[in-house]
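Multiple structures follow.
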Structure 1
Amino acid sequence: MELTQKQIDIIKHTVGLDRTPKQPKGFYRNRFSASVNHTDYPLLKSLVELGLMEHSKPQEMFGGDMMFYLTIDGLRLAKTYSL
């Protein structure tokens, strides 16, 4: 499966691999909050279609954003970016 660099960046951000040196090493979360108006929404949906992410329904407590999560396959792939 070939992903764009932007899709890879989203995967890394979802689990916290794009952190600054002061943040913990490794995965420390599995979430990406976005609404349908978010600039990354089409890329997030493409990762859902590839089976690498799932998402919740819009959440009122998050201002209508959906929470996107990596699936087991997405987490396995993310692990390859953390090496």
Structure 2
Amino acid sequence: MLSFDDPSFVVETIEFVHSYSHSQDPRVRSMAFRIMLQLHKKGAPLELSIYEDVVEYLDDDYEAVKLAAIELFWTLSQLYPEE
């Protein structure tokens, strides 16, 4: 289980999961986005730095990736409305 008491561990975990969003396999890409959303729902912060990647995948060839990216895009837009 992820310990949210150590902020550096949480950031490292999100970065690790985010690295999988660049996978060639669309199932892995969509799951990476979904895991980041789940971690955020449990209290992990989402960094604005992932925004550009999320926008890139809104135009993915695979619907599952697009849907996960849309959910993450919406969440980021709620967290950072002025950006």
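Assign the value 35, 32, 21, calculated as Cα extents along the principal axes in Å, to the correct structure from 1, 2. The structure behind it is 1.
Which of 1, 2 yields -10500 for helix-only ellipticity at 222 nm (-39500 (n - 2.57) for each DSSP H run of 4 or more, over all residues; to 500), as computed? Matching structure: 1. Out of 1, 2, choose the structure whose coordinates give distance in nm of label points 7 Å out along Cα→Cβ at positions 17 and 49 equal to 1.7 when calculated. That value comes from structure 2.
Read-outs throughout are calculated quantities, based only on the coordinates presented, and are distinct from any laboratory measurement. Everything numeric here is computed off the predicted structure, so don't read it as measured data. Cβ atoms are built from the backbone, for glycine too; each structure is taken alone.
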